[in-house]
Structure P
Amino acid sequence: MKRMQFTAVVEYCKDTSLYVGYVPHFPGAHSQGETLDELNKNLKEVIEMLLEDGEPSFASEFVGTQQIVAIA
């Protein structure tokens, strides 16, 4: 088995009190959880299930995030 590492974007939804995460440019690679640990476990399960269909081919690569300051 090949070990693969993915970067997930994680947000906290105040409406549902859940952490929501997704892997950019990886269709279907998204999940949620009540804690960050649960989200991590759920995302890992989803990604492993998606990888059963073969390795994804990404047209672009996740680089990072930036903080933008805007004046309103």
Structure Q
Amino acid sequence: MTQEIDLADFLRVATDDELFHKMRELEAKSEKEGLEEVEALVDLTATEIENRFPGQSLAPYVRWKQDRLL
């Protein structure tokens, strides 16, 4: 529960770039440790992305990731 509260506090003040970095970090962690371990944190972060970009789902995050690969 503490991780969710800490993350929620972070998300309130994070820039979009910081938010996307956090989502990438959580994705990498879920690949290494398994989604069950970080699922609530991924869900919380995804919800924040969707709230900041209404109607776009996770498209802004996907574009951000693609831009980093180029």
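What follows draws every value from the coordinates through simple rules; no lab data is involved. All values derive from a computational prediction rather than experimental measurement. Cβ atoms are built from the backbone, for glycine too; each structure is taken alone.
When relative contact order in percent (Cα under 8 Å, 6 or more apart) is computed for each of P, Q, which one produces 29? Display every interim value, and only then the final one.
Working: P: 21; Q: 29.
Structure of origin is Q.
Given a value of 19, 16, 11 for semi-axes √(5λ) of the Cα gyration tensor in Å, calculated from one of P, Q, which structure does it belong to? Going label by label, the one that fits is Q. The maximum of distance in nm of label points 7 Å out along Cα→Cβ at positions 13 and 61 over structures P, Q, that is, the highest value, falls on P. Figure out for me which of the structures P, Q the number -27500 belongs to, where helix-only ellipticity at 222 nm (-39500 (n - 2.57) for each DSSP H run of 4 or more, over all residues; to 500) was derived from the coordinates. Working through the options, I get structure Q.
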